[in-house]
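In what follows, structures are represented as structure tokens.
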Structure 1
């Protein structure tokens, strides 16, 4: 995934949310609508989230150190996980609290044109941000469905912005519905109900984000297509005769670790084996450029041992001999 594409989507979302947050807060001051206050905090939280994503991207670019020899690529996963926490605590829980208070102590909305006008403006502005996120995502998601893209993407920025923008648009519609019903019925309880719905929506999105980024933090393997390319690149049929077993791990969205045990011909000398390993590494990097850290261990394949149960696909520490 292009880092520039993710950054463009983040900046577009940040600009939209800052403008929307200011407009919503002004509308709350004039109207007293709890939905507007919840939406103000929601947009402010989203702005902070985009700032966290930008900060994570910058920190991830630091060079590797002796203490962190594989670099800081996972900083992007950590900050994406923080986004889910902020969205849950600041956005979702505040909206639920505010909705609960409004339902127990309802009061009519004043100066109705402020919340309605701001919500319409916010929907238009948020739509432009969402459109940018969709455009940048379409450039990298290939034939994946949107659900598959969110679940399989190794770079967290675009899925996070997509879900945030989607949640913001649905939340704006809920707020507009709550305000509209409160104005039509003269009962401020509807404003509180709309606010509660916004809170539940934000919490659900935060849970999805937390689950997806948790998987990235734990460490995910390369995608199936990348694994297949690496397997085909390793074996040359001459010196490297077989792939015994292999493990892959994303050190960051654009950095992949490959560790494999490979079978070499029994009559090869040490210099020949070393040359074969170097050649295999070059083939791997040519096939999958993000495979930047590669460890290949030569071995002698023993068919009898493999048939007896030394299945490398099921035994992480399994040996080929």
Structure 2
């Protein structure tokens, strides 16, 4: 069998598995990353698979833009936009400051800041090249965003009930504070099942911030030459979706392809990771992740309580 075919087959298998597992309690992107790390420890890895996986991951980021539309922003309204923007700025800034104080490497603290403030693993993948981040740093960031986002699935419903938040307030808070889309759906379904759509819309608005956040990260990174082509593709995909010209059947296919491609790319990312380096500095990383989650949850909750009725 030709080398190219042998390299594509494992990525194809992971992508198909991700579609089967999508909607479960754990993001298929995280499961794919874990599978890649396990294979790496078993000494199963090829340069070709990793190279193709990198391109696959970038195409997945482009298709992610087709999940977003201007109409979803309009539906949220000015108050929702204000809450999302303020939460992103507060979370990103606080994470960078805390990470610098804790002595966390610049590439790792930037990945944490972007992942926790925007959209978890997909955002980490989107800016990884901008900061020339190590694969181990990306794996650590994905692990933290998964652990702390999962904790928020339990925290948001409990706190919402304790404070007597309305369904709308709970949904906006979940969308503005929780890291992964799947985690937002899980938390909103438990706390405000009639307002899951609002939670997802708010979350997708945060995903829209991937493009401007990439500009910020590129500026801070200094020597980066321009914005990566796949981030530009992501930006272009959003207005294409917003025109309404793309048939819903095609959007549904693109949605499935996005999950499969991102999962395959995460698997390839995991193939270059060694556990001996991933576990280094986990105590400081846990503290940083706690700060980042606390700011995202606290800032958005205060704004929701003040502005949303």
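All of the numbers you see were taken from the coordinates with simple rules; none came from a lab. Please read all numbers here as calculations on a predicted model, not as lab measurements. Cβ atoms are built from the backbone, for glycine too; each structure is taken alone.
Computing distance in nm of label points 7 Å out along Cα→Cβ at positions 117 and 165 across structures 1, 2 gives 2.1 for structure 2. For relative contact order in percent (Cα under 8 Å, 6 or more apart), find whichever of 1, 2 sits highest and give me its label. The structure with the largest value is 2. Of structures 1, 2, the largest value of FRET efficiency 1/(1 + (r/R0)^6) of positions 85 and 181 (r between Cβ atoms, R0 = 30 Å, to 0.05) belongs to 2. Starting from the value 1.0: which structure in 1, 2 was distance in nm of label points 7 Å out along Cα→Cβ at positions 61 and 125 calculated from? Value 1.0 for distance in nm of label points 7 Å out along Cα→Cβ at positions 61 and 125 corresponds to 2 out of 1, 2. Have a look at 1, 2 and say which one yields 18.8, 63 for Rg and Dmax of the Cα atoms in Å, for residues 69-228 alone, as calculated. Structure of origin is 1. Quick one: Cα Rg over 2.2 N^0.38 Å came out at 0.95 when computed from one of 1, 2, so which one is it? Answer for the origin of the read-out: 2.
Using helix-only ellipticity at 222 nm (-39500 (n - 2.57) for each DSSP H run of 4 or more, over all residues; to 500) as the calculated read-out, with -26500 as its value, let me know the right label among 1, 2. Of the structures listed, the value fits 2.
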